[in-house]
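Just below sit the structures, each encoded as structure tokens.
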Structure I
Amino acid sequence: MTLRTKQTLVVAGTRPTLAAATVSDTMPVGERLFAVYRSTHTGAHVVTVVVPGTLATGDAYPDKVYALGVGSVTPTEIWIPLLKEFQDPTTGVATVTVDDSATAVLMAVVER
């Protein structure tokens, strides 16, 4: 598990620096923060945001699941808003996982 720090977008238009994703990353949340995932892999990936807490029934809230398509010909990206609802009350951060093989998946936490 890797704690990711945010990168702030600049007026000059410089791209954020993407780093290799791991199968489980933690990151800050906020109304101006996004997790960017990019794949150049020959297979699709599943990116899951863990949603903490329980429903009134006692069941866990369902996690938010995103599909990151095949990126071997043209890299594919998803931008995930890091909502306050994703913040774990114990750790203060969100947890985002990539399916069992994060091969050829890069990511960054970006603040607009």
Structure II
Amino acid sequence: MITLRIWQPGRHVFRVRRSSDSNALDETWIVFRRDPPDWKLIFCPTLDLIWLPNESRSGLIELAGQHGAITWQERTIATKIVVRIEGFTAQKRKLIVTTLWKAARFKEIQEA
């Protein structure tokens, strides 16, 4: 039996801005959600999975080697996320941003 879901499960992530130059890719997302998740628990394991060392602080994840950062600001029903990836090739920057976008949308946080 096939089931059809009209509304995709997960958070609703919208790209509102994208800019790139020869060395960096910047994206701004707006994420609509009910309760704000712990973004560190979403992004850090994803970055570890693709072998990008990172260091996290409150509202900020910095990529090692000055390869960029991820910042977020919580609002009432939405979160603003800014992703900046520096260095690498243009294709790898797009791959990293797409991986982070999918994690922001679909990754479930395991309760310890």
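Looking at structures I, II, which one was FRET efficiency 1/(1 + (r/R0)^6) of positions 1 and 33 (r between Cβ atoms, R0 = 35 Å, to 0.05) calculated from, given that it came out as 1.00? Derived from I, not from the others. Figure out for me which of the structures I, II the number 45, 34, 19 belongs to, where Cα extents along the principal axes in Å was derived from the coordinates. Answer by label: I.
In terms of relative contact order in percent (Cα under 8 Å, 6 or more apart), which of structures I, II is highest?
Of structures I, II, the maximum of relative contact order in percent (Cα under 8 Å, 6 or more apart) occurs in I.
To which of I, II does the computed value 0 (helix-only ellipticity at 222 nm (-39500 (n - 2.57) for each DSSP H run of 4 or more, over all residues; to 500)) belong?
I
Say we calculate distance in nm of label points 7 Å out along Cα→Cβ at positions 25 and 41 for every structure; which of I, II gives the highest result?
Largest value of distance in nm of label points 7 Å out along Cα→Cβ at positions 25 and 41: II.
Rule-based calculations on the coordinates, nothing more; no lab input. If you're wondering where the values come from, they're calculated on a predicted model, not measured in any experiment. Cβ atoms are built from the backbone, for glycine too; each structure is taken alone.
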